[in-house]
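Bear in mind these aren't lab numbers, they're just calculated from the coordinates by the rules spelled out. The model shown is predicted, which means the values in this text are computed figures rather than measured ones. Cβ atoms are built from the backbone, for glycine too; each structure is taken alone.
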Structure P
Amino acid sequence: MKKFLLIRNVLLSVFSILGGAYFLVSYLIDPLNGFPDKNQLTEVTGHVEWIEPHKYGVRFKFESQNAKYNYPSKTNAMGLVQNSLENANGLVVAILTRLDETNTNHITGKKYHTVYALSVGGKNIRTYEEMADAWASDNKVGLFLGPFLIFAGFYIAIKAKRGEYT
């Protein structure tokens, strides 16, 4: 049993250190990890057919289009976006999105394009730059989580080596 606990703690230590290094380095290399360049995006316009707020964003669909879109909570201002879409009332809504990339809801199987900028009736609700700043701010969790996991990994390794966790 002691050997099992030692192996478990060593593995936990290694995964913790590697995970911490990943979180820390990935933010330092690219704070906008997962956020596309503006030149990769396409503007799509239409009239809102329906909206569906959920825990991690606001989904919506334009009339006479098959594609569905998702404004991610990671980019903040969900209340503003939801309110703007609900009160669009025939105004043209313009978004920036990647048409070549979708995210699939694993429970329902529905596919959504991520929204990276939004305007209603020519008025900017969330600009590309605002959303990029919010995305980078959300990714900052890696600056705190990374060192914590690295410290925890070394702590577990030292305790395991001393036999204190066996």
Structure Q
Amino acid sequence: MSAVEANFDGIVGPTHNYGGLSEGNLASAKNRNLTSEPRAGVLQGLAKMKRLHDAGLLQGWLPPHDRPYLPFLRAAGFSGSDAQVLERAWRDAPDLVRNAYAAAPMWAANAATVSPSAETGDGKVHFTPANLLTTLHRSLEGGQTRRALNWAFADTGHFCVHPLLPMQPAFADE
């Protein structure tokens, strides 16, 4: 059996912003609240993927996540229509809204732990979506990442996508 290496990138989502949400990340802190350009970002990402493909690499992509992530704001106690949830959350807890809008899933390198088929007992590639629990905005990604991986790697004869590890510090995986 021969192995094939593939590169996967996340697509920059339309809610890309500089929220400064990654404590300790100097670039994140420096750019907090600057104006972002999601359209330019997605075009840059697509151009990079094309360059890799043209260089002979197998290039894939993962879709942007649903943003703003309203289930998170609703779980935090905000209710009403989608517009009301956003309005109330922005008024009362703007940092929660920044987290709900985060487009960080574009950083696909953090999406999952991948176990290559040569290293697994069943000869399949195994994916364990990251729980990313060390930062609030990243901790919102796991469920949607798992769905995206199940979509991208639907052939269960070759791939296995696992549930996230428990959301406990002992299992932190970023």
If relative contact order in percent (Cα under 8 Å, 6 or more apart) is calculated for P, Q, the one returning 34 is structure P
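Please state which of the structures P, Q yields 19.5 when mean count of other Cβ atoms within 10 Å over residues 10-17 is computed from it.
Working: P: 16.0; Q: 19.5.
For mean count of other Cβ atoms within 10 Å over residues 10-17, the value 19.5 is produced by structure Q.
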For which of the structures P, Q does the calculation of Kirkwood radius over Cα pairs in Å return 18.4? P
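Can you spot which of P, Q the value 11.9 was calculated from, given it is mean count of other Cβ atoms within 10 Å over residues 114-121? Could the numbers behind the result be given before it?
On the way: P: 21.8; Q: 11.9.
Structure of origin is Q.
Could you tell me which structure in P, Q was used to calculate distance in nm of label points 7 Å out along Cα→Cβ at positions 26 and 154 as 2.3?
Working: P: 2.3; Q: 4.5.
Of the structures listed, the value fits P.
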Figure out for me which of the structures P, Q the number 2.1 belongs to, where distance in nm of label points 7 Å out along Cα→Cβ at positions 18 and 138 was derived from the coordinates. Q
Quick one: FRET efficiency 1/(1 + (r/R0)^6) of positions 74 and 122 (r between Cβ atoms, R0 = 35 Å, to 0.05) came out at 0.85 when computed from one of P, Q, so which one is it? P
helix-only ellipticity at 222 nm (-39500 (n - 2.57) for each DSSP H run of 4 or more, over all residues; to 500) derived as -14500 - corresponding label from P, Q: P
